[in-house]
Structure P
Amino acid sequence: MRPTADRVREAWMSIIQPLIPGARVVDLFAGSGALGLEALSRGAAHCDFVEIAAKSLAAVRANVDKLGAEDAARIVRGDALKFVERLERDAYDIAFADPPYGLNLATRIAERWLAVPFAHVLGVEHGAKEHMPEGGDLRKYGDTAITFYHALRERQR
């Protein structure tokens, strides 16, 4: 597991902060749930945490309990790619995806979003050298990058 660095998570949140209050959020490849929990702490209405690893699921559950966010959280055990394959357009306001690096998962999530924008905004963390599909806004933080895709921008084309 490669957790999101604090400074990268803070940058991520500051970029999307105006969209968070009242938002429906999904945290794909949730890990400890830090991104989704941060969104909840900043006023998101609900977050679905999608994770397949048992240890990570236990961490998400413990962190949701610690934050007292049980009413605003749903924890889904499953493969994040299969999860997004079932989503329809606008299922969420904000989608976070922090997949393991080097497995082409960031690209596959972005490609699915480009085919069916399942959130108004998708932020995908990936290695800074990984090439992502066109149409995103790339932000680099050392060896880490986040590419943001905005549905509104896609619809205006």
Structure Q
Amino acid sequence: MILNNEMDDFTTRPGEPNAYDLLQSDRNAIAPGKRPLSSMTPTIVLKEGEPFLMLGASGGPRIISSVLNVLLYLTDYGLDPEQAMTQIRPHHQWEPNEVFFDAEPPAALVQGLVQHGHQLARKRRTGIVQFIVRREGGWVGACDPRKGGRPAGY
């Protein structure tokens, strides 16, 4: 499993939004002995004590919601890997106070969110998810089509 090895997760301008529109804090400033804030979410799901699903994503603050969305599509909704990977992914990160989507959301969802006072972002953003899941006959890999990749391995 490859974990974060980037310096860009440290604060560069305290109090100002970064490239992901997140407000940065001086608590995450570069200093000796500190580790950068990160939204890495490598996830391993066990079924009857055995690995069943492994997934992770890239995409800054959208990693957590992207992994959670795909995880729920696979486990709670029982979608197959391709369906789970291509479903809409909502994301909210506190600031800015907007709900982001990776594609145009269904009208009923938009109506429900607006009725509850949510602001909807016009920008389309999501994390890029990769996963492998155990199926009958072996493991199935899935690579997010949003970035044009494809699963490969031994």
(message) If percent of Cα pairs over 22 Å apart is calculated from each of P, Q, which structure is the one that comes out at 34?
(response) P
(message) With distance in nm of label points 7 Å out along Cα→Cβ at positions 25 and 73 coming out at 1.1, pick the structure among P, Q it was computed from.
(response) P
(request) Could you tell me which structure in P, Q was used to calculate Cα extents along the principal axes in Å, for residues 33-120 alone as 43, 43, 19? (result) Q
(request) Identify the structure, out of P, Q, from whose coordinates Rg/Rh (Cα atoms, Kirkwood Rh), for residues 97-144 alone was calculated to give 1.21. (result) Q
(message) Given -5500 as the derived value for helix-only ellipticity at 222 nm (-39500 (n - 2.57) for each DSSP H run of 4 or more, over all residues; to 500), which of the supplied structures P, Q does it correspond to?
(response) Q
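Quick note: the coordinates plus some simple rules give every number you see, no bench work behind them. These numbers come from a predicted model, not from an experiment. Cβ atoms are built from the backbone, for glycine too; each structure is taken alone.
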